[in-house]
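Values in this text are rule-based calculations from the coordinates and carry no lab data. Keep in mind it's a predicted model, so treat the numbers as computed, not measured. Cβ atoms are built from the backbone, for glycine too; each structure is taken alone.
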Structure 1
Amino acid sequence: MRRGYRSALMILAVSFSVGACKSLFYAPGESWLPISWLGPQRALEARLAFESRMSWNPLNQNQITRNVSTELLIHELRGDQLVSSRRLTRFDGWILSGSIYAAGHEAVMVAGEGNDIGAGANAALLVATDNGATRRLPVAGGEVLAAFPDLDSKRLAVAVLVAGAPLALEIRFFSLAGLRPEATARIELPSAIGPPEVGWSADSRTLYLRVVEGVLAINAESGSVSAAVQFPRCFRPAPAGGELNDGGWTILRRQQNPGTPGADSELRLERVAEAMRDDQAMTGRLEEIGQGCR
């Protein structure tokens with residue numbers, strides 16, 4: 001009986017020591033975000049690197065992080081073969097998963113600088129896909145939810161959640177060339193939301209925003225808001241979250257020890273759906289939104 005009691009105490013002591021070490025000391029960690037397609041044959045992947053430990057509070061098992069950085073990689077396809085991968089750039093801070101969109105020769109994404117990954121994003125980041133040069137668009141007065149380039153890569157719409165009474169969503173428009181502000185629309189909200197669903201008109205003058213009641217049309221030149229009669233069939237974020245290209249292919253990273261920096265991993269190209277389309281056709285029927293979209 002005494003031997004069993006001593007064994008139980010030893011197990012408890014070892015468990016406490018392991019838990020204490022995890023709470024006292026920071027250890028290196030990493031997280032690979034799902035890929036985002038920049039075109040039919042090119043994809044961007046992000047790796048977040050950080051140091052982390054568990055909270056000292058035994059009732060709070062939240063992970064505390066510090067020294068966060070982001071590494072971007074470009075993957076190239078030829079047909080149904082993954083032919084090359086290269087590191088594009090690295091920078092301090094993090095980006096939001098699923099926030100990457102192609103804008104001409106750049107990729108646009110939502111970025112943050114704090115240690116709390118995913119909370120309090122405060123900028124739109126533009127990264128040149130040829131040499132990794134970056135441009136940063138700081139956003140004050142709220143939390144950035146998403147940044148959407150238009151179809152011609154001339155204009156950028158940044159969705160910002162603004163706290164207050166009432167809570168509001170601001171859509172701030174900028175020129176992509178010089179990141180100059182152009183107009184701002186403000187929509188009051190009954191409660192907090194995640195990244196909104198939007199679509200652009202063919203001439204890039206109107207941004208369509210999905211809301212509970214239907215679809216709003218926002219004039220990108222004046223910021224005026226009205227109910228939309230016609231709107232795109234396909235909105236962003238896409239149903240597949242940008243992880244599928246037009247052919248229904250995705251790139252998956254398989255890791256032997258997920259979360260361990262430097263652990264062996266491999267990239268696999270898999271077809272998970274039939275050929276898809278990002279239809280720019282307009283409709284006036286809410287039930288047709290999302291049909292045939294990737």
Structure 2
Amino acid sequence: MKFLFVLCMFFSLQANAQNCDVFPADCPETGDMEAAQDSGACIRNLILSQEIAMQNQLREKFKNQMQEIADARKWEMYEYTEMAGAGASRHKANGDMELVPYNIRPPYEYSISFIFIINKDSLNAWHSWYYNDFQNASDQLVDSYKNGGSPDVNDLEKYKRKITLAYRNASMIRIKFEINPKFSSPSSSETIRDVGKLNYPGATLAALYHNTAPDENEIYSLNQYTRCADLGYLLFGSWDLKADESHYFHARFSLDKMNTDLVTVKKIPCDRLRTMAVHIEGSILSICEFIQSLDLSGKTTTLSTFSP
């Protein structure tokens with residue numbers, strides 16, 4: 001029984017190995033990206049043509065800006081993942097479903113994420129460590145149990161976390177832009193703390209956070225942000241900066257139900273930029289370098305104007 005448990009632990013440690021050129025850096029989430037970039041799929045998910053046009057324009061602007069940063073810094077960049085918003089529908093009086101009209105829809109939410117490889121030599125060293133040193137350590141643990149030993153699996157997990165964090169910080173940064181979130185938090189971790197301010201003109205909030213107990217088992221699509229030790233966090237637009245008891249900041253438009261319900265004619269159309277949250281994961285130096293290069297008012301971006 002103990003040997004079966006160790007085998008399960010061994011395979012769980014190996015399970016995150018992915019088949020892409022940048023591994024052990026995160027491999028692109030191609031399924032989510034293809035779904036977000038497929039206009040037909042978006043329409044079937046009750047997303048309006050105006051909302052599709054909005055996310056297409058945002059994607060192009062973000063990609064242009066990220067490529068400019070990569071070129072200037074001599075980094076490599078690729079899109080990591082992308083999530084289209086949820087379509088809006090409602091029940092008619094007879095019980096049937098109908099598409100919510102354009103003038104009644106709440107602000108459209110959308111997110112896109114990028115990864116920069118900031119040091120290819122470090123990425124290659126990380127790859128070599130994973131498939132040599134770490135693989136050998138995993139094999140030795142299984143062999144020890146086969147021969148009646150009692151090595152501590154937790155020691156291998158701690159070793160993997162420590163080395164992975166070091167190589168990740170030396171190799172890459174990961175950035176996520178969330179458009180029109182009703183609420184946002186730096187991280188769902190209970191061990192993350194605000195450790196200082198960041199300087200970004202025009203940001204409603206710009207802060208650096210540190211997590212004393214990173215957790216690799218995050219769910220990125222749920223905006224947990226628990227695996228990084230250091231995190232840059234920016235908010236744009238109009239926000240209530242008094243966080244709630246769950247450490248979430250709330251967009252001011254969300255505090256008025258008429259801005260988010262499915263019955264009130266909206267003063268500001270759904271396809272306007274209202275708020276934005278930006279998460280930047282990496283070493284403190286890389287976070288600062290990225291922020292210094294980020295230009296949301298540039299010719300190719302123009303993302304500095306937010307409706308109230």
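I have 14, 38, 32, 13, 2 for P(r) over Cα pairs in 10 Å bins from 0, in percent, for residues 198-285 alone, calculated from one of the structures 1, 2. Which structure is it? The correct label is 2. Work out which structure the value 0.20 belongs to, where FRET efficiency 1/(1 + (r/R0)^6) of positions 102 and 158 (r between Cβ atoms, R0 = 41 Å, to 0.05) was derived from one of 1, 2. Answer by label: 2. Have a look at 1, 2 and say which one yields 22.3, 81 for Rg and Dmax of the Cα atoms in Å, as calculated. It was calculated from structure 1.
If helix-only ellipticity at 222 nm (-39500 (n - 2.57) for each DSSP H run of 4 or more, over all residues; to 500) is calculated from each of 1, 2, which structure is the one that comes out at -10500?
It traces back to 2.
Work out the source of 11 here, i.e. which of 1, 2 gives that when relative contact order in percent (Cα under 8 Å, 6 or more apart) is computed. This value belongs to structure 1. Structures 1, 2 were compared on mean count of other Cβ atoms within 10 Å over residues 94-101, and the highest value belongs to 1. Here FRET efficiency 1/(1 + (r/R0)^6) of positions 46 and 78 (r between Cβ atoms, R0 = 30 Å, to 0.05) was derived from just one of the structures 1, 2, and that gives 0.50; the source is 2.
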